[in-house]
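Following this line, the structures themselves.
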Structure 1
Amino acid sequence: MLINRLRSALEVCPADADFAPYQHINVIHGRRSWMTDLFVAPVDLDEIPDEDGLGVDAAGVAMVIEVVSPGHRNIERDRVRKRREYARAGIPLYVLVDDSDGEGIVSVLAGPDSEKATYADEHRVPYGTDAIIPDGPAKGFAIGGAITRS
């Protein structure tokens with residue numbers, strides 16, 4: 001599975017050893033909770049608990065990666081709703097790996113504007129070309145053909 005290839009590659013390639021990739025943990029901002037496909041946060045998640053103990057506080061999350069699921073509702077959730085919520089939460093990087101966009105696109109979104117719930121920068125790269133993470137603990141990490149299998 002693509003998400004497992006991403007996690008395995010991130011585990012051996014973080015630019016900052018104090019951070020690690022995680023799956024199946026709620027990322028919480030205010031009263032909103034999102035189950036991400038993958039996120040990068042401090043190795044010690046006890047540093048960023050949410051106040052109710054239901055997951056981690058979005059303020060401590062450095063990057064979220066979503067693999068867009070097929071189906072209209074799933075596509076809308078990952079491309080629109082989660083994008084807006086992660087920007088509103090101030091998550092510095094949101095990466096979409098999207099099989100449903102043409103022949104496949106990796107979108108790297110940076111520069112969240114929490115008031116407008118948007119990202120200032122979007123870099124779209126077709127499958128088969130390396131999409132490079134520009135900042136943060138995974139800076140320089142490439143999502144390319146070995147991961148997307150294209």
Structure 2
Amino acid sequence: MRERVRSVLITPAGRLLLIKRLRPGAAPYWVLPGGGVEAGDSSLEAALHREIHEELAGTATICSLIHVIEGDDRQYVFLARIHTWDPARRSGPEFADPARGDYVVEEVPLTAAGLAGITLVPVSVACLLADHASTLSELPDLRSVRQPA
């Protein structure tokens with residue numbers, strides 16, 4: 001089973017940093033930054049730091065694991081505070097292939113209304129965030145949102 005890491009990234013302004021996916025012939029949707037764990041990654045957190053660097057040219061502090069999604073892949077969703085990012089400096093094979101569509105970095109209000117205004121996938125993460133939108137910008141409280149696997 002392939003392992004993947006994703007991150008709920010809280011910006012210094014208390015917003016959620018997401019990637020808006022634009023694919024030809026498909027409605028826009030938003031995803032959490034992250035990707036596959038690679039053989040050279042020493043831990044899930046190391047894989048997430050690498051992915052944040054590749055996808056956002058960003059640096060973040062990872063706070064805690066808050067959700068695990070079981071399916072064809074196992075996805076670990078972490079809570080993190082992002083400090084810096086520069087989409088113009090990101091790297092990775094997905095950005096070099098125009099057939100994969102666009103990856104637009106976007107800040108979304110971390111509110112029930114902000115989350116309701118987008119299509120965030122996977123749905124289980126969208127539900128988790130919507131359920132805890134009122135406390136998500138308070139990182140000390142976020143450790144309590146972890147959902148069982």
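Read-outs: derived from the displayed coordinates by stated rules, not from any lab. Just so it is clear, the model here is predicted, and its values are computed rather than measured. Cβ atoms are built from the backbone, for glycine too; each structure is taken alone.
For relative contact order in percent (Cα under 8 Å, 6 or more apart), which structure out of 1, 2 has the highest calculated value? Mind showing how you got there, number by number?
Working: 1: 19; 2: 30.
Structure 2 gives the largest value of relative contact order in percent (Cα under 8 Å, 6 or more apart) among 1, 2.
Hey, mean count of other Cβ atoms within 10 Å over residues 105-112 derived from one of 1, 2 reads 16.8; which structure? Spell out each step's value before the answer.
Details: 1: 20.4; 2: 16.8.
Label of the source structure: 2.
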With FRET efficiency 1/(1 + (r/R0)^6) of positions 97 and 113 (r between Cβ atoms, R0 = 35 Å, to 0.05) as the yardstick, tell me which of 1, 2 scores highest. 1
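From which structure (1, 2) was distance in nm of label points 7 Å out along Cα→Cβ at positions 89 and 121 calculated, if the value obtained is 2.2? Each step should come with its number before you reach the end.
Details: 1: 2.2; 2: 3.1.
Going label by label, the one that fits is 1.
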The value -0.32, -0.49, -0.56, -1.09 for log10 I(q)/I(0) by the Debye sum over Cα atoms at q = 0.12, 0.15, 0.16, 0.24 Å⁻¹, for residues 1-72 alone was derived from one model only; which of 1, 2 is it? 1
